[in-house]
Structure P
Amino acid sequence: MPAAAWAYRPFVSTDAAVAEPREVEVELGYFNLDRNRRENTISTPHTVLNYGIAKNVELVGEFNLQESPNVELTDPGLFVKAVLRDGTLQDKPGPSVAVEVGPLLPSTLPREHSVGFEAIGIVSGKLEPVTLHVNGGGGLDRTGEFFAVWGVIGELPVHPKLRIVAEVNGQSTQGAPPNNSALLGLIWQPTAKNLFLDAGVRHGISRAAPEWQFTLGLTYGFPVSMFSRQ
């Protein structure tokens, strides 16, 4: 049977857990709408692929297709995520600690045709009944500017198959105003244990962030071995 996926849509930040070896997790945002000063930007799909390459190590690939009004490839990247300390998310005592590092690949947006780099540290723990994930890091963006990122996720289970979730996160880039926002959403697990559906509303808390963002998506996990011959 497929292992359960850790649904980390609709967040910008992430948790200190990885896919099991030879397990694939697909995070698909099939509808994302940004509204900023009466202008709408639609992004579909926003896709993240996670593949467990070894115990406590996964490969992460992501990209986004944005229509505003032309179709653009945005935010492509390829990362390695590794758990440095087993903890709450690995059913062990204490916090889980992980890192995610890798290149930011070129996009089709103006001035973003170069390769950047990002490194993030992640700590996940529990303050009953809430699970918290804290992110912090930075790197060099596709335009050659240094940046810093941070984020805090909170999850509150209200039913065995339903979580209320929230996030506050931001990015500060050299020579540009900060892009900070806050999210409130839901993650629902229907009958299939390896499928999660999510919905969220995000509001900008700095001038550089979109005023409102609305997102719908899903996360699905399955082992690669399910396609092998018996």
Structure Q
Amino acid sequence: MNRVRLPDCIRGSIKERRNFDPQTFLSTVDVGRTLAVFTENQTIFSQGESSDAVFYIQKGRIKLTVLSKSGKEATVGVLREGDFFGEGCLTGQLLRICSATAMTDCTTLRIHKKSMLEVIHREPAFSDIFEKCRLTRNIRYEEDLVDQLFNSSEKRLARVLLLLARFGEDGISEVEIPKISQETLAEMVGTTRGRVNFFMNKFRKLGLVDYRAGNALQIHSSLLNIVLHD
């Protein structure tokens, strides 16, 4: 029985698909993918700008903020290595609905909308990673809303600090988080800077957090008691 020989272009495409590695895709530059490096406090994109690419964080932390018509700014998320952002362009979002700013020196992969859609549709392994990231963030947003509605500002601040420290991930119990201003923490918690300052001093005196060189924060697992306490 004679075997049908596939055209070279199709055989090459199948071979490429079998050899596809999502991590290689997210760590290398190619057509539709460029490396974008940002310094601390540098704007990556601004609210209202054209939305035509997705970003993947290879290194560093990113802050997402929204500015109201009255000029009030709110922090809606802090992202880290392994997170995607700017994916609204994939669902017809023509303009950015928030701003993205580097909280630390950052290295990101900028993936053009067309390239992102192609790899999502073509590679199930990549699609799984992307969807897991989106679902995880959506769950986080739902938890943030419940936290905002039912918990005190002290509990909300403790939870934000634990999340920034990635508490509970891969057995992590204590870790330093990079410098973050009390203004940013206040925006994330939904309270005033004065209240954040009061609670941070309280946490420090109780031995729940420690300040390190460069204003980095050492978060201790005992901070969880604030979240669990009724």
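The numbers here are math on the coordinates, done by the rules we state, and not lab data. Nothing here was measured: the structure is a model prediction, and the numbers come from that model. Cβ atoms are built from the backbone, for glycine too; each structure is taken alone.
Quick rundown of the values:
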{"item": "Winner on FRET efficiency 1/(1 + (r/R0)^6) of positions 89 and 145 (r between Cβ atoms, R0 = 35 Å, to 0.05) once structures P, Q are ranked, highest first", "result": "Q"}
{"item": "Origin of the value -0.45, -0.85, where log10 I(q)/I(0) by the Debye sum over Cα atoms at q = 0.09, 0.13 Å⁻¹ was derived from one of P, Q", "result": "Q"}
{"item": "Label whose coordinates, when helix-only ellipticity at 222 nm (-39500 (n - 2.57) for each DSSP H run of 4 or more, over all residues; to 500) is calculated, return 0 (choices P, Q)", "result": "P"}
